[in-house]
Structure I
Amino acid sequence: MARPTIVTMPGDGIGNQVLPEAIRVLEAVGFEADYVHADIGWECWCNEGNALPQRTIDLLRSHKLGLFGAITSKPKKAADAELKPELRGKGFSYFSPIVTMRQLFNLDVCMRPCLSFPGNPLNFIRKKPAGGYEEPLVNVVVFRQNTEGLYAGVEWTNPPANVRDALATHSKFKAFAATPGEDLAISVRIITRKNARRICQAAFQHARTFGYKSVTICEKPNVLRETSGMMEEVAKQVQKEYAEIQLWSTNIDAQTMWLTKNPEDYGVIVASNLFGDVISDAFAGLVGGLGFAASGNIGDEVAVFEPTHGSAPKYAELQPSIVNPIAMILSAAMMLDHIGEDEKANRIRKAIAAVIAEGKVRTYDMMRFSGGPKSIEMGAASTTQMTDAILARVEVAIAAGAR
């Protein structure tokens, strides 16, 4: 393939620390690309009133591939207070740049793998009935619809009269009819059949390609009868095209219980936006936490890959950096999968697995430290040291393959 250009968006906080580490690993496995920096995040909001500037949108539209670090998001009042004084009161409204990016480029398929690496001290374990412990292998991929649902952004505080009039046509709104507008906040959960089918199709195709025996639709159709009901209905229709794959249906609340009882039973999970966000973080907690949680936001043309952790500002200024770069590195490996560089992606994952299995190099989260500047003194590896260990394993694998 032609030499790609990757739009790198470190963003805020620890995004600036982990994204360069991922690029080091990409270069070590022989991936040849050009990298162009793009601005995104809180500083852009404060100085420009826009967390996703047009110049960044233009770069993504041109180059199609992005690596994203992390962003800081704050509630409306806090966001407004941090705008430059000359921008306040001029109609600027903060909206998450990654959510904006997903909607702008229709990055509607979100993949979030949750795979436990043997030897990770943070992996889920459980007691055996006869005594002792067991550590089941967790190998789940969550497919999250990325552009609709409760993240569609259709919401109001003090909704306008025409919105209230429309809502008043529904019998269930009578309970809220007397509520003053300033005391009424409304978010609309939007599901379309077209995009429900796209995410279900992606989930079943992944299950077929990689040999998963089941796809679980994780919703709440017994209460959210219209929106979750449509998701479940579409999943049943799509399953008919994949007769060899079972379709299971779980409620989101029950699923969060079952995943800590028998997580090894689940393979591919598909859900609407908020529920997919919740269940992927819950499964990530079984495989080491957000330091191991990678994701891809995939559309027809543009794809952006990111760790699912936040910007962790309390760690952003520590020197040396202590944060775990593995989620970012795994996200870069997902990017390689997306563009057909499977061998290089697998080399990265094998190197990470080898470092974790050996257990000599562990970041503060893997050692169950609380974090902070004393973590290194207590024996935790720095961000750079973890990457160095992964690079050393890559070099060993390359040398072995050359013999």
Structure II
Amino acid sequence: MTQETENKRMYDEREKRVMDTVALKKTDRVPIASLADFFMPTCQGVSCKDVMYDYDKTAEAYKKTMKEFNWDMAPPTFVFTPGKVLDLMGIKYLNWPGAANKKRRLPDHLSYQYVEKEYLLADEVDDFLKDPTDFTVRKLMPRFASTMEPLEALPLPISFFCGWMTSRIPGMAIHFSDVWEKLVEAAAENKRWIASQFKLVADIKEMGYPLLHSLAGICAFDFVADNYRGMKGTMLDMYRQPDKLLALVKYFEPMMSASVIMAAKRNKNLKRVFIPLHKGAEGFMSKKQFERFYWPQLKRLFTDLIEAGLTPEPFLEGNYTGRLEYLAELAPGKIMGHYDTIDRHQHKEILSHTMCFWGDIPAGLLIGGTVNEVKDYVKELIDFFPDGGLIVDGSAAGIPLESKKENVVAMTETVFEYGQY
């Protein structure tokens, strides 16, 4: 048997092991699949700054880590946002290591961080809904990126450019030539980055590892809160202007599943859809608010994706113990849900016949615990699920950037040695 044939065999075996677990079937061994992102290259000594600017160095470090740990699925790769593209665009909604703008720059050892802000103001919701495209181009894009600031000076609404007015666009474009030049340069750099990521994905597959996911979606409420009203603004809106908030959420709701399904149709090999759930946990809203603003839209997203033959992969951020009854409404064996904070006893009681259990190794344990503490915790977790339905990973965002490598090794080795069924 050639190495290529063996890698293909192992690829199929790993894919089946994980997806059988998602389908709530008992497998030969507990699988490991991690959301680890920056940990993959940084545990090889690559800085977070290099991760965002040196694509080749990042890819080589990532592959080395994957080969060392030999997990059943490889963590996502497209999370390594290209720093040069951010620089060229003059992005304002992120801070990151190595940023050309000192106001945006973080130390080299930190990953990028989101700048929380109300980009769409409370009294602008009606204006946005009246003409979303024009408001986005002339108001929001300049707020997101300094390169787009000249668009504030567009003299007419975008919707006005139809018919004979279309011929005037090239003449007006002269006044915004700097914008187009920067966009062209950023597009070329982004194309280079995308090519490097596709090569990395191909290399990983050739090594025999399925990729955890390449598609991503988001719940309509989180889309509004993350990109428009901000966390503070959205939380206040639930009390001060709930109808306007709901109008925003419902405007975006159908786009959430349509955009993912469209991407999946372009590449029929992509089946798993990562969905970070940022603000639906118990600490962010009451049960009544969850039922009005969050769950109906999230349930539609899950249902649409499942009907399209895709596997939703929600990252249940925060404490979701009080939300398990809602998740129990979903189709059994179709959801690959990753827990942050959860009562595993409640999961077994309410959700064990609907969704597998994925995650649970505490971030604090991987960062500050001892090897023996990690091993004991993993063994206890495996013992708790003697009939399968378990995928091991760290809690929070998988394997934290600051994790001790020896602790991740301990987690991995314990699963391989102790997790046989």
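Since every read-out is calculated from the coordinates, none of them should be taken as a lab result. Nothing here was measured: the structure is a model prediction, and the numbers come from that model. Cβ atoms are built from the backbone, for glycine too; each structure is taken alone.
Points worth noting:
- Computed -0.49, -1.12, -1.32, -1.42 for log10 I(q)/I(0) by the Debye sum over Cα atoms at q = 0.09, 0.14, 0.16, 0.18 Å⁻¹, for residues 45-268 alone - originating structure among I, II: II
- For -12000 (helix-only ellipticity at 222 nm (-39500 (n - 2.57) for each DSSP H run of 4 or more, over all residues; to 500), calculated) the corresponding structure among I, II: I
- Structure responsible for 1.7, with distance in nm of label points 7 Å out along Cα→Cβ at positions 69 and 213 calculated and labels I, II on offer: II
- Which of I, II yields 26.2 [mean count of other Cβ atoms within 10 Å over residues 141-148, calculated]: I
- Value 3.3, calculated as distance in nm of label points 7 Å out along Cα→Cβ at positions 61 and 325, assigned to which of I, II: I
- Top of I, II by mean projected area of the Cα convex hull in nm², for residues 245-356 alone, largest first: I
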